[in-house]
Structure 1
Amino acid sequence: MNARLRSLVLAWLAVLAAPDPARAADDAGTRSVFSSGCGMRALALGGAYAAIADDASGQLWNPGGLGLVERGELQLAQSEDDLQFRETFAAAVYPDWRWGALGLTIRHFGTGGIEGRDDRNTVTDPDLTSGESEVGFAYGRAVSPAWSLGGALKLRRQEIAGRSGNGVGADLGVRVAPAQALGLESPWAQGLAVGLALQNVVEPTIRLDQESVPDPSSMRIGVAFEPPFAGALGLLFSLDLEKARGVSPRVHAGLELSPHPLLALRAGLDQGTLTAGTGLRFRNAEIGYAFADQATGPTHRAGLTWRFGLAAPEARERAARTQEERFDARLQEIEKTRDAERIRALLARAGDARGRGDLDEALSLIATARVMDPAEPEAKTLEAACLADRGRVLEAAGEPAEAVVAFQQSLALAPAVTAVAAALARSRAASDARTRRSQEIRARFAQALDAFGAERLAA
């Protein structure tokens, strides 16, 4: 690790380890348990995830990050602390390069063994249960290389001691790459990302007894930075500032190091609470671990991530290739239709030329048509007919040898035409007779020459 990288990492670790004077100003129970977010990577980074949010859990931190998800992803996690407080989490996201990404989250927090007592402190039920559930639907899309927008709808339900209530909430988010947005070419600017999440813009409000209790709205702004000198270390810094209504601001910071494609090491600070974790990747799977040094005791979480489907860039390229192939096929179809029209026109002109007795013109037009489509049956039939006509013309002109060639060419194209076969036989017989006559004449001429040479030429 070079000196610059070492100094930057040490400075960031100093920020993570620094005491937080605002820790005492906590939310005092005014916020829902769902405000803590979920996902092994995000929790290990101290919740500093608004400018990253590029996985299935990102919809809980900043739905605007869903537009960055490249492959389908499923996350599952379950944990239980020393107080027997159970947490179950599942999230899925499926991106489409054309329409954006759809996300789904299911979360449940619960505990049991709660004693119910009356106003005289008498135990009425030794094993009451309490649970809160949330189902979220999210959508995000990258509207440009620089900007990604998203939103989420949340349905919540709380049950405790036989009482229950429901609430509905909504989140909005945006993630931007300043270098692309502002046209900056600096290597330092290229690795910077900014995220803004408005959580509970519609506040989930649940009424269990007399009063309705809302989960207050909050704003989270974050930055993430990958320095240009990190190289193969996969170094990532993140920092979030969170402010909820009626609650003091909270600071989240995280550091991730990926020294190998199969391994990620993470550390963070969640409002003074030290966090850490790791991720072990193998092919499409990743096992994640997150640790938090809570005031009530250390917590350990483990989860599984499974990625599936084509990456969005690969799907985009495949769709582009498919579209190009369809376009080429359409062009070929159009060209084939045009060629068929041209062939019909050429054959029509050839038929007219044949009718006029211009067989040379007709055969020339047919040859052009057959070059365009050698298998065109009409051109083949018309050419056979024209060659037969030429044979008849030559036969009538007393050229049986040339007529034989024309009839043979015609029969090669249309062997079943008996009239042409008969004409070929006549022409061949006439040609043979002419050949014999020529041979006789040559023989007599040779005899005459011999007699002339012997001076025996008759007077």
Structure 2
Amino acid sequence: MKDMNGSKMNRVWDIAVIGGGPAGLAAAALSARSGRSVVLLEKGSSLGGRASSSREGGASLNLGAHALYRGGSAQRVLEKLGVAAPGGSPGTNVAWVPEEGRGEIVSTAGLLLGRTLNWSEKRRFLRFFLGLRKLNPNEATGQGWAAWMAANGLHGRAAAVASALARLSTYVGDADLLDAGTVIRQLQKPAVVYPDGGWQTIVDGLAAKASEAGAVCRTSASVAGVERAEDGTGEWILRLADGEYVRTGQVIAAVEPARVADWFGRWLPAEYLRSLERLQPVYASALDLHLRRLPKPGRPFALGLDQPLYFSAHSQWAKLCDDSDHAVVHVMRYDGEQKDDISTGRASLERFLDRVQPGWRDLVIRARYMPHVTVMYGMPSRDLKGTMGRPSVDTGLDGVYVAGDWTGGKESLLDASMYSADAAAELAVKTRAIGVNAG
């Protein structure tokens, strides 16, 4: 069999997965377990994408703060594949950090018993928090989080605390756009887990399971374009950046929505294209640190009360450092530093850390600042009714499915990625196997 340049193609794959992040790896592993021939194409030099962890100096650093929800779709798919992700869960010992000049740092107990909140704010927040399990997320779907709080009596500092929890659970800082139903659904979930070894543990486990099942995972294999076979088979021909062609019966695109539109836009149904265009990415700025020790070990977790800021010493709960005295710390601003320059954005995170962990600057072994990292490609906004308005896993185009944190109609973050990967694999394997080896 020849490719478009007359060069020989040695194989036609049943399924080609584009993208080597968790969604792509899970889709490849699940598809290959069914007996289909599967190739995974990752443009980078290593697998994992945004879920990769860097290992250096005896410590593992994620690309920003990541957490795995207990009992969510991600954990379910990992268990289905036999991927272990042991780790620890952060406790309820939260330090609440008011904006500079607006009060002292207080614990959760201090927040509820002290003067940070007035009596009315305490009463209203406690009524919300204690009644959280009884709330119906569907009734709040389509409402902005800020509007929902106002309609339900959360004002002032009570709304500030509730918004901090909303940011923590969704990674979205815009309370006006954020869907209230999504917030409630996320807050009702069980505790999160910080995996030992960082998220690289998940990446490595998924890659191993994909290989064990027979999938071929290729790195430095960047897809530059897509064509439809002209021989009536309905197969797809993927053109790689190095000039190679990969022919396949089914495609699972575990990539950002813009790439799906670029590659398949001329064939996709118009309404599906519009659903891709409606997606809004979510960003954050992140400061990742490896410290010789944590200056204040009794304060491992903090949230900004008046600003969209986050701090967590993940190494307090997960095994991330060879030296037990060392600490891995993540500091983050939700929605990123979109207006400030890099130096100003980093300085704001460092000042926050000065207040939470004074003395940290003298203990730095490694530091990495990312001013504008993509958290997810599809904000669960009120206009999209949270996750309900996201594009479907089934694109409506024969043989083309998608997976990622922006699709599936259910779940958020890694749970959305793994849910959609499972759904995409199930759809792809239902079609006939090709399994052709061309000589």
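Rule-based calculations on the coordinates, nothing more; no lab input. Keep in mind the model is a prediction, meaning the values are calculated, not measured. Cβ atoms are built from the backbone, for glycine too; each structure is taken alone.
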Thinking only about relative contact order in percent (Cα under 8 Å, 6 or more apart), which of 1, 2 has the largest value? 2
Given a value of 2.6 for mean projected area of the Cα convex hull in nm², for residues 382-429 alone, calculated from one of 1, 2, which structure does it belong to? 1
Distance in nm of label points 7 Å out along Cα→Cβ at positions 110 and 302, calculated, reads 1.0; among 1, 2 the input was structure 2
With helix-only ellipticity at 222 nm (-39500 (n - 2.57) for each DSSP H run of 4 or more, over all residues; to 500) coming out at -11500, pick the structure among 1, 2 it was computed from. 1
One of 1, 2 was used to compute Cα extents along the principal axes in Å, and the answer was 165, 58, 37. Which one was it? 1
Quick one: FRET efficiency 1/(1 + (r/R0)^6) of positions 158 and 246 (r between Cβ atoms, R0 = 41 Å, to 0.05) came out at 0.15 when computed from one of 1, 2, so which one is it? 2
Entry that produces 20.9 once mean count of other Cβ atoms within 10 Å over residues 134-141 is calculated, selected from 1, 2: 1
